[in-house]
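Please go over the structures that come below.
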Structure P
Amino acid sequence: MDKIYTKSEKVGSRKIENELVIVPLDDKTDTEKPELFYLEDPTSVKIWELIDGKRKLSQIIDEIAAYFNIEKDKIKDDVVDFMSELRDNGMILEKTKKV
């Protein structure tokens, strides 16, 4: 839970009303998934907004639980699964610690 993620430089995002669209910025992405990645539910959009390369995964879970007034235990697995999906699709990267 102490992992820190940052948005990939290979994607850009645009919020349109209550939805978010993530778009590859070049043809050299590491994914074979569709070009556009749509985030339509408020929880997913909020998670994306909290990914800043500074917050730990545990902090994102805490903030999502507080924002939506949900117990952490009820939201934790969903947040972790969604972050894994973003990582697997090349949208976010695990930030490495500088020595």
Structure Q
Amino acid sequence: MEIRRQLFIIKQIDNMYRWQKRFNGTLESLDCKSRRPKSHPNQHKKRNPNEALTVFWVKLRLRGYNRSIPSLFRMMSKIGFLKEERKKSKYVPKPYESMP
């Protein structure tokens, strides 16, 4: 029973030091703060699939190209620089085998 009481007092002291560290002289410093992480090292980056084409278009614009991105896309696909994505075939379930 005595050990539990000592552990409880130690936790209270730790809690007091944490609040003391947080306090900077204003009441706002004691408000609840978000615990949401600002970043994560393994986080996936959201990428635009057409970003490479857009970057290429910007580089062309700097060298004097004056047409739009869709016309660049059409010309590149006509020439064969862009791969056409194949549509997946619809799943057709196999018929059940009947028991003999």
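Details
- When distance in nm of label points 7 Å out along Cα→Cβ at positions 9 and 81 is computed across structures P, Q, the figure 3.3 traces back to P.
- Largest in distance in nm of label points 7 Å out along Cα→Cβ at positions 57 and 89 among the labelled structures P, Q is structure Q.
- Which entry (P, Q) yields the derived value -14500 for helix-only ellipticity at 222 nm (-39500 (n - 2.57) for each DSSP H run of 4 or more, over all residues; to 500): Q
- Which entry (P, Q) yields the derived value 14.5 for mean count of other Cβ atoms within 10 Å over residues 17-24: P
- Parent structure of the calculated result 81, 74, 20, given that Cα extents along the principal axes in Å is the read-out and P, Q the choices: Q
Only the coordinates and a few stated rules stand behind these numbers; no lab work does. Note that the structure is predicted; figures quoted are calculated from it, not measured. Cβ atoms are built from the backbone, for glycine too; each structure is taken alone.
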